[in-house]
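Each structure below appears as C-alpha cells.
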Structure 1
Amino acid sequence: MRRSALIKALLAAVLFFALLLPGAAQGKLAVESALVDAVADFNAGRYADARARLKVLAAANPKVDAVWYYYGLTEACLGNKIVAEACLKKAVDLDPSNYWYKQRLAIIYESLGKDREVMALYEDILKSHPDKVDAVYNLLSIYLKWGKFDKALDALNDLEALQGPSERIATTRHDILREQGKLEEAAQALKDFNDKFSSPEVLTALGEYYLQEYDDSLALESFEEALSLESSYIPAILGKAEVYRMTKNTAEYFPYLKEFIADGAYTAYPKSMYLTNVLRTSDPQYIRAREAQFDSVFDTLLAVHPSDSLALSTAGTYFYTTGRDDKGLSILQKNADLYPESSTQTTRYLTSLVYSKKWEESRKRAAAAWDRFPDELIYPEIENIANYNLEDYDRVVSTCRKVISMHPKDTSVTIPYMSSLGDALYQGGNKKEAFKTYEKVLKKRPDYNPVLNNYAYFLSLEGKKLSKAQKMSRQTVITDPDNATYLDTYGWILHLQGNDAEAKKFFKRAMLYGGKENVTVMEHYAEVLEALGEEALARVYRSNAQTKK
C-alpha cells in the first residue's frame with residue numbers, strides 16, 4: 001500500500017473519534033491534557049511533534065491503550081510501519097474488544113504484506129463484530145488470494161446474509177466454483193440468481209458457460225435475454241458474436257463484432273485482446289476467406305483508437321501478416337513514431353522492416369533506436385543484418401567493435417560479436433584479420449559452432465587447410481546434426497577432399513532440414529551429384545536453385 005493511501009486510511013477514523021475511543025483509559029486526568037495536545041498535533045499533520053509527545057506518554061503510561069493507538073498511527077504516518085505494528089498490537093492487547101484498534105492494525109499488516117496475520121485478525125474481528133461488511137470483504141479478498149475457496153464461499157454467504165443477493169456475489173460465487181472445477185454448481189449459482197433477479201451481467205456469464213460447453217442454442221438464448229434487459233450491454237453483444245463465430249454464421253458475426261469494436265466506451269485493450277485471440281485460434285483460410293470483413297473491423301479499431309499503442313500494434317500486425325506489407329508497416333511505423341520511448345514498438349517495427357528486406361530503413365532506424373536504448377543489443381544486431389545485406393562490411397566491423405568495447409568482460413556478448421566481426425572482415429577482404437579473430441574466439445570457446453562453421457567454410461573457399469576445416473566442421477554436425485548450413489559446409493569440404501559418396505549423405509540430410517530453401521546448398525548438392533554421375537537428379541536441384549534466385 002502506498003504511504004499516502006495508508007495515511008488516508010488511518011486518518012479516516014481519527015478525525016471522528018479524537019480522544020473519545022471505546023476502551024480509552026478514562027479518569028487519568030494527568031494524561032488527558034497531554035494526550036489531547038498530541039492528538040491535535042496528529043490531526044494537524046504535525047506527526048513529529050505528536051510522536052515526541054506520545055513517546056513520553058507511552059513511557060510514563062504503558063497501560064493506556066489510547067496512547068499506544070495514537071502512537072501507532074503517528075509512526076505509520078511517518079513511514080515507520082514496524083514500530084506502528086508494535087504500538088497497535090499493544091493497544092489491541094490492552095483493549096481486545098476495540099474494533100478500530102484491530103482494524104487499523106490490519107491495515108498495517110496488509111501494508112507489510114502479512115496476509116496470514118491480516119486473515120487471522122479479520123477472522124477475530126468478525127467473531128465479535130459479525131456485521132462489519134468491510135471486514136468480510138477484506139477477508140474474502142485474502143481467502144481468494146490464498147486459494148481458500150471453501151472459506152471464500154462462507155464469506156460470500158455472510159455477505160449475502162448482511163446485504164442480500166447481488167450480481168457481484170452471484171458472479172463471484174460462480175467464479176470460485178469454477179476454480180474448484182465445480183462447473184455445474186457454478187452455472188447453477190447463476191441460474192438461481194437469475195430466477196429471482198434478472199441481470200445482464202449474470203445472464204452473460206451464464207451464456208459464456210453454455211458457450212464453453214458447446215451448447216450454442218442456450219448460449220444464444222442467454223445473451224439475447226441479457227440484451228433484452230440492456231440492449232447496449234457490450235459483453236452480451238460480444239458473447240452473441242462469439243456464438244455466430246463458433247457456428248460460422250459470418251453474416252451475423254461481423255455486425256455484432258463491429259458494434260463491439262466501434263463502442264467508444266470500451267478501451268482498446270479488450271478489443272485488441274479479443275481480435276488477437278481470434279486471429280491466433282482461427283484457421284488462416286477462415287481469415288483469408290473473410291479478409292474484407294476483417295479489414296473493415298481493423299479499420300474501425302483504428303478509427304476509434306487512432307493513437308492507442310495496442311490498437312496500432314494489433315492492426316499493423318494483422319495487415320502485415322496477411323500480406324498487406326505496406327499498410328502494415330505504415331501502421332507499425334506510426335506506432336513506433338508516436339511512442340519513441342517504447343522499445344517494444346520500436347522492435348516490432350524494425351523486425352517487420354527486416355522481414356520486408358527494407359535494409360536502408362532498417363539500418364537507419366536501428367541506429368537511432370540504439371542511441372535511445374544503448375543497452376538493447378537487438379538494435380546493433382538489426383543494424384548488422386541490414387549492413388550485411390547492403391554489403392557495407394566496414395559498418396558491420398565498426399558496430400561489432402563498438403559493442404565489444406562496451407561489454408569487454410561479458411563473453412555472452414563479446415563472443416557472438418567477435419564471430420560477426422570475423423565474418424565481416426572476411427567479406428570485406430581482410431581475410432588474415434578475419435582468421436585471427438576466429439582463432440581468438442576459439443581460444444575462449446572452442447565449441448562455438450558459428451565460428452567453427454564459418455571458419456571452416458571460408459577455409460574451404462580458399463582451398464587451404466582442408467583437414468583443419470574438416471575437423472572443425474565435423475564438430476558442428478556432431479553437436480547440431482539438423483542444421484542445414486552446418487551439414488552443407490561439412491558435405492562441401494568432403495566433396496573438396498574427393499569423398500563425394502560420404503558428402504552425399506550429409507547433403508541428403510540437409511535437404512530434410514531446410515536445405516531446399518537455400519540456393520547455395522542446392523547448388524553444392526548438384527555439384528556432388530554430378531561428381532557421382534547422377535546427372536538427372538543434379539539437374540533437378542540446379543533447376544530448383546535457379547528458381548529460388
Structure 2
Amino acid sequence: MNVSARRILWVDDEIEMLKPHIIFLEQKGFEIATAAGGSEALDMLRDGHYDLVLLDEMMIGIDGLETLGCIKELDPSIPVVMVTKSEEEELMDDALGRRIDDFLIKPVKPSQVFLAIKRLLDGRRIQQDQLAQTYASEFNELRGRIMEPMTWEDWIQVYARLVNWDLELDRFRDAGLRQTHSDLEQSANAEFARYVTDVYLDWTSDAPDRPILSVDIFERFVAPHLKAKKKTYFVVLDCMRLDHWMSLVPSLEPYFDIENDYYYSILPTATPYSRNALFSGRWPIEFSEQFPELWATHSRDVFSKNRFERQMMDRQLSDLGIFLQRDHKYIKIYEKNEADNIKRQMSTFHDLPFVSLVYNFVDILSHSRSESVILQEIAPDEPAFRSLVRSWFNHSALYDIMREMARQGATVIVTTDHGAVLGKRAALIRGNRDTSTNLRYKFGSNLGCDEKETFLIKDPAAYKLPSDGASKQYAIAKEDYYFVYPTEFHKYERQYRGSFQHGGISLEEMILPCATMVPKR
C-alpha cells in the first residue's frame with residue numbers, strides 16, 4: 001500500500017525540536033502536519049482527515065489525556081500514539097481507559113516513531129499478506145496428507161488444523177482464501193466419509209485400536225473425578241461443533257485451565273443415538289433393549305427419545321461402581337427463562353457432588369436458522385454462525401453459570417453429543433411411508449439410495465443399532481448431502497439447501513471436543 005497519502009498529525013508544544021523526526025518521516029513518504037497544542041489539534045481534526053495522531057502527554061493548556069478524550073469523541077477509530085516521559089502505571093491505565101492505541105517513552109528515535117506508525121497503519125495488511133503465504137504452504141501439506149491413508153488419530157489432527165484455520169481466516173475478509181479453504185474442507189470430508197464407512201464396523205465391534213466414542217465419554221472423562229470425590233459438573237452443549245467450542249475457549253480461559261480432548265460421535269450423529277450413548281455408556285441396541293418404549297416405531301418426537309437420560313446416568317453410575325454420598329442433579333435447559341432460573345439456583349448446588357446439565361441452545365439456533373429469514377441474514381454462512389454462537393455465549397446465562405462453577409472450585413467437563421454440517425447437495429432416496437423423516441439419516445425398510453452419497457447399513461445389529469425387524473435398514477448421508485424424496489424433489493432441494501443438519505458422516509458432525517476445565521487458583 002502506498003504510504004504517500006498517509007497524513008500524520010503530530011501534537012507537541014515543543015514541535016520545533018522534533019524537526020529531524022518530521023524530516024525522517026517525510027522521507028518515508030508520510031505527510032506530516034503539526035500542532036503546538038491540544039486546542040489547535042482539535043481544530044485541525046475537525047477541518048480535515050488524518051490517518052494517525054502522535055500526541056505529547058505533557059503540554060501547556062489542554063494536556064495530552066484531555067486532548068485524547070476529545071479526539072476519540074471526534075473520531076473513535078483514529079489511531080493515537082501517546083509520547084510521554086512518564087512510565088507510571090497509573091498514567092498508562094488512564095490512557096488505556098481512554099482508548100490509546102500505543103505508547104512511546106521519551107526520548108524517542110525517529111525509527112521508533114516510524115515503526116509505531118507502520119504497526120498501526122499497515123499491521124493488518126502485513127498480517128494478511130503473511131497469512132496468505134503461510135496458508136499456501138499449509139494448504140499443500142494438508143491436501144497431500146488428506147489423500148494419503150490415515151488413522152483416526154490423523155483425522156483428528158487434520159480436522160483440528162482445519163478448524164484453527166477457520167478461526168484464523170475469520171479475522172480477515174479474504175473471499176479467495178475462504179473459498180480455497182472451503183474447497184479443501186469439502187475434499188477432506190469426501191475422504192473422511194470413505195474412511196469412516198471402511199472402519200466403522202470395526203469400531204462397533206470394539207476393536208482394540210478404535211477411538212474414544214460417545215459410549216466412552218462418561219467413563220473416560222467424568223467418572224475418574226467422581227471416584228476421586230471431586231465436585232464435578234458435566235455440561236453437554238447439544239449440537240456444538242469443534243469450531244464453535246474453540247471460539248468460546250478464550251472467554252473461559254480467564255477462569256479455567258482448559259485441557260482439550262477429542263472423540264468421535266457414534267452413528268447416526270443425532271440426539272436419540274449419540275446423546276443417549278453419552279448418558280448410558282451403551283450402544284443404541286443395548287439401551288433400546290433396556291428402554292424399549294424409547295424406540296416405538298410410531299414415535300416421531302425427538303424430545304421423547306431423550307426423556308430417560310437421568311435414568312440412564314443412574315444406571316451408568318451404578319455400573320461403574322460410583323455411589324455418591326448425596327444424590328446428583330440432572331438439568332435440561334431449552335429456554336432462556338429456564339437458564340435464568342438455574343443461574344439463580346447455582347448457589348444451592350454448591351454442596352452437591354455431581355451435577356449434569358444439558359443445554360440445547362446451539363441445536364435450537366441451528367434449526368431456527370432454517371426457518372427464520374432474519375437469522376439467515378444475520379448468519380448466512382459458517383463464519384457468521386460461529387460469530388453468532390460466540391456472541392450468544394458471551395451474553396448468556398450459561399456463561400454466568402460456568403463462571404459460578406469456577407467460583408465453586410468444581411471440575412467441569414464440557415462436551416457435545418454431535419455437531420452439524422451445512423447441507424449443500426441433495427441426495428435422492430426412496431422409502432415407504434414408515435421411513436423416518438430425518439434429513440441426514442433415514443431408517444426403514446427397503447431404502448433406495450446412491451451408495452456414493454450414502455452409507456447404507458443393511459444389518460443394523462452388526463452396527464449396534466436398534467432393529468425392529470429383519471428388513472430394517474439405516475441410510476446415513478455422507479459429506480454435505482441431505483436426503484430428498486423424488487416427490488417434489490426440486491422444491492425440497494431448495495428448501496433445505498444451506499441449512500445446518502446432523503445425523504450423517506462428516507468431520508463437523510463426528511469429531512467433537514471434550515474439555516476438562518479446572519478453576520484457576
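Thinking of 1, 2, which structure, once distance in nm of label points 7 Å out along Cα→Cβ at positions 256 and 488 is computed, gives back 5.1? The read-out comes from structure 1. Which structure, out of 1, 2, was Rg/Rh (Cα atoms, Kirkwood Rh) derived from, given a value of 1.08? Value 1.08 for Rg/Rh (Cα atoms, Kirkwood Rh) corresponds to 2 out of 1, 2. Structures 1, 2 were shown, and mean count of other Cβ atoms within 10 Å over residues 264-271 at 14.2 was computed from 1. One of 1, 2 was used to compute FRET efficiency 1/(1 + (r/R0)^6) of positions 192 and 224 (r between Cβ atoms, R0 = 25 Å, to 0.05), and the answer was 0.75. Which one was it? Only one of 1, 2 returns 0.75 for FRET efficiency 1/(1 + (r/R0)^6) of positions 192 and 224 (r between Cβ atoms, R0 = 25 Å, to 0.05), namely 1. Set 1, 2, criterion FRET efficiency 1/(1 + (r/R0)^6) of positions 152 and 368 (r between Cβ atoms, R0 = 30 Å, to 0.05): the highest-scoring structure is 2. Given that helix-only ellipticity at 222 nm (-39500 (n - 2.57) for each DSSP H run of 4 or more, over all residues; to 500), derived from a single structure, equals -25000, which label among 1, 2 identifies that structure? Derived from 1, not from the others.
Please compute relative contact order in percent (Cα under 8 Å, 6 or more apart) for structures 1, 2 and give me the label with the greatest value. Mind showing how you got there, number by number?
Numbers: 1: 4; 2: 16.
Between 1, 2, the highest calculated value is found for 2.
Just so you know, all these numbers are worked out from the coordinates, no wet-lab data involved. These numbers were taken from a predicted model, which means no experiment stands behind them. Cβ atoms are built from the backbone, for glycine too; each structure is taken alone.
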